[in-house]
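Take a look at these structures.
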Structure P
């Protein structure tokens, strides 16, 4: 008996899957844009007397567009907001772990750190890899090909002490 073939995702889903490393940035941008549109529309309608000015100038046809901005921004914020806060929470967890100096504590929270770094993309994976190397923790194989971002700044020319003669 033949197995049923798995249906291929549509082009939009395939594109979204390929942008896995950028999901946090995309959700952040969409959340901010949605909030800005909703806030501007709300202020324009209820506090800046925008509707009255539009009626005076003969632009009554633009009033539904402002209402659409208010409702559309609110709906978009309800869709993108929770995902943004999920990614933001993972980023905060990883940030806390990256600030730890204790090898034992990092080992204890390793699973959370790796899940967050994998979710947030290569930038955060390289930061986690740098922490592992600094503390002498074994780096997972999936992080070996990622270049390490050092959190230490290079010393400037004035920081080197010269020997007195």
Structure Q
């Protein structure tokens, strides 16, 4: 792996983690205890939620030991596996930057879980009753990372 690519990936990861934590801090300061805010004819909503589970609150009702095992230990192993694969197989281009985004988003949410036991979510998008779950910047990084890895691998880059 070339030094410029590694530097760019590190900057991408640190920027992603920083943006995620900054927006979560702002959400906690501005949205906690409020009914939220709506923009663009209710297409975009900002509302505060503390999520002890994974995406769409999956696993939130599990006992603490099972949820922590799955979302802290399991996620940590998964993130390490992606990082090791990217380095061992010398991924480049889209798959490498996708792995960087994926790992950054995962680390950011993992740090929250270790510190507080939950993750702050605050963005909801949709039209009428057709809406996403509530998510955060780290979740976007995770999904974008998976997309870049899949698209880049399919393209053979």
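Only the coordinates and a few stated rules stand behind these numbers; no lab work does. Please read these numbers as outputs of a predicted model, since none were measured by experiment. Cβ atoms are built from the backbone, for glycine too; each structure is taken alone.
With relative contact order in percent (Cα under 8 Å, 6 or more apart) as the yardstick, tell me which of P, Q scores highest. Numbers along the way, then the final one.
On the way: P: 20; Q: 32.
Answer by largest value of relative contact order in percent (Cα under 8 Å, 6 or more apart): Q.
Taking Kirkwood radius over Cα pairs in Å from the coordinates of each of P, Q, which one would give 16.5?
Label of the source structure: Q.
A value of -19500 was computed for helix-only ellipticity at 222 nm (-39500 (n - 2.57) for each DSSP H run of 4 or more, over all residues; to 500); which of P, Q is the source structure?
Numbers: P: -21500; Q: -19500.
The structure behind it is Q.
For mean count of other Cβ atoms within 10 Å over residues 10-17, find whichever of P, Q sits highest and give me its label.
Working: P: 9.9; Q: 16.4.
Sorting by mean count of other Cβ atoms within 10 Å over residues 10-17 in descending order puts Q first.
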Task: Label whose coordinates, when mean count of other Cβ atoms within 10 Å over residues 18-25 is calculated, return 16.4 (choices P, Q) - done: Q
TODO: Could you figure out which one of P, Q the value 2.3 for distance in nm of label points 7 Å out along Cα→Cβ at positions 58 and 114 was computed from?
DONE: Q
Task: Entry that produces 2.1 once distance in nm of label points 7 Å out along Cα→Cβ at positions 130 and 146 is calculated, selected from P, Q - done: Q
Open item on the list: Of the structures labelled P, Q, one was used to calculate distance in nm of label points 7 Å out along Cα→Cβ at positions 50 and 66, giving 0.6. Name it.
Closed with: P
